[in-house]
Structure 1
Amino acid sequence: MNSPEKHFVNGKPLVGPFESHLQQAVFGLGCFWGAERCFWQTEGVYTTAAGYAGGHQDTPSYQDVCSGNTGHAEVVLVIFDPSVISYVDLLKVFWENHDPTTLNRQGNDIGSQYRSLVLTTDATQGEIAKQSLAAYQQSLAAAGLGKITTTVGPLEQFHYAEDYHQQYLAKNPGGYCGLGGTGVSCA
């Protein structure tokens with residue numbers, strides 16, 4: 001997929017290689033438009049990109065992913081500076097900005113491409129994500145909410161979404177965003 005060279009909002013590169021001190025995280029929390037905005041607005045995030053991951057097709061397009069036949073979800077690649085923001089704090093942004101108790105849905109967006117997903121880049125991220133899920137589940141249960149449906153697993157490959165999806169809500173300020181959290185804080 002052809003991606004723009006620079007982030008529309010902050011002018012930083014969308015595609016690596018990135019500086020060695022930076023780390024990456026990948027999150028799926030519904031439509032990637034609003035999800036990407038949540039992260040690019042977070043201090044310590046170097047750059048973000050909308051994309052597809054978690055499925056089996058090698059070169060998915062938006063139409064392919066929306067068909068439900070690729071297994072991919074809409075996700076956000078987050079390149080961050082761990083000296084400014086930790087992976088734990090990124091998980092807090094993730095949990096608080098969508099409803100992880102709904103299966104394959106956020107707002108009016110329905111389908112497996114909108115599922116809640118944390119794709120980890122190493123064993124440390126995997127362990128932190130699982131601990132974070134367990135802790136947030138306790139908070140949700142205390143608030144009377146249901147079971148988390150989020151999948152946590154290793155990132156196999158990130159596929160950049162089409163150019164028009166990158167930083168979509170900055171290019172289209174009145175664009176639709178179906179994200180909304182549960183109102184439960186992630187400690």
Structure 2
Amino acid sequence: MFLVIGLGNPGKDYANTRHNAGFNTIDILSKKYNIAINKIKFKAVFGEGKIGSEKVILVKPQTFMNNSGICAREIVQFYKVPVENIIVIVDDVDIDFATVRVKAKGSSGSHNGLKSVIYHIQSDEFPRVKIGIGKKYENQDLADFVLSRFSKDEQADIEDALISAAEAVETIIKEDINIAMNKFNIKNKAQD
């Protein structure tokens with residue numbers, strides 16, 4: 001079983017903001033695999049289904065970004081999912097816009113949602129799929145930037161990136177984390 005946790009903020013005010021790239025990727029997977037995100041528990045909305053032959057739970061924490069780990073801890077403890085089968089999808093300001101990076105494990109960097117997950121599940125040994133959401137302007141507040149929406153010019157590229165992020169999740173589940181890293185991280189380097 002795999003737990004796929006897309007990070008974001010709940011509510012209409014935050015829909016389609018840069019910080020909600022994780023939620024938007026969950027929506028793509030939900031639609032593609034006909035997994036209804038209609039259960040409410042563990043401070044989350046989630047749905048259960050299959051990707052390939054694997055049982056998956058698609059999760060959107062409802063705790064707001066900086067407390068994402070509270071939801072992650074509850075759902076991980078309930079389903080007893082091994083840490084290497086927890087995939088976290090997250091926005092990233094430190095990688096190029098509209099690129100996707102797959103990492104097997106590592107620190108949270110500057111991301112408070114990821115920091116919360118690591119703190120609450122007491123491990124950083126889980127795979128993550130990172131989506132580049134662009135860089136803030138000079139002197140712009142980071143919170144204002146991540147809570148802003150994509151411009152019309154950025155829309156097509158970010159939609160492609162979200163589809164790639166969903167494909168990266170599928171590759172981790174159906175094949176292997178190393179195959180996903182080779183496929184997506186190299187693909188991104190070719191575009192750089």
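So here's what we get for this one:
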item: Highest-scoring label, criterion being mean count of other Cβ atoms within 10 Å over residues 26-33, among 1, 2; result: 1
item: With relative contact order in percent (Cα under 8 Å, 6 or more apart) derived as 25, matching label from 1, 2; result: 2
item: Winner on FRET efficiency 1/(1 + (r/R0)^6) of positions 42 and 138 (r between Cβ atoms, R0 = 35 Å, to 0.05) once structures 1, 2 are ranked, highest first; result: 1
item: FRET efficiency 1/(1 + (r/R0)^6) of positions 50 and 90 (r between Cβ atoms, R0 = 25 Å, to 0.05) - structure with the largest value, from 1, 2; result: 1
item: helix-only ellipticity at 222 nm (-39500 (n - 2.57) for each DSSP H run of 4 or more, over all residues; to 500) from the coordinates reads -12500; which among 1, 2; result: 2
item: Volume of the Cα convex hull per residue in Å³, for residues 66-177 alone - highest-scoring structure of 1, 2; result: 1
item: Read-out mean count of other Cβ atoms within 10 Å over residues 58-65, computed value 24.0, structure in 1, 2; result: 2
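Taken together, the values in this text are just the output of simple stated rules run on the coordinates, not laboratory data. Small disclaimer: the values here were computed from a predicted structure and weren't measured. Cβ atoms are built from the backbone, for glycine too; each structure is taken alone.
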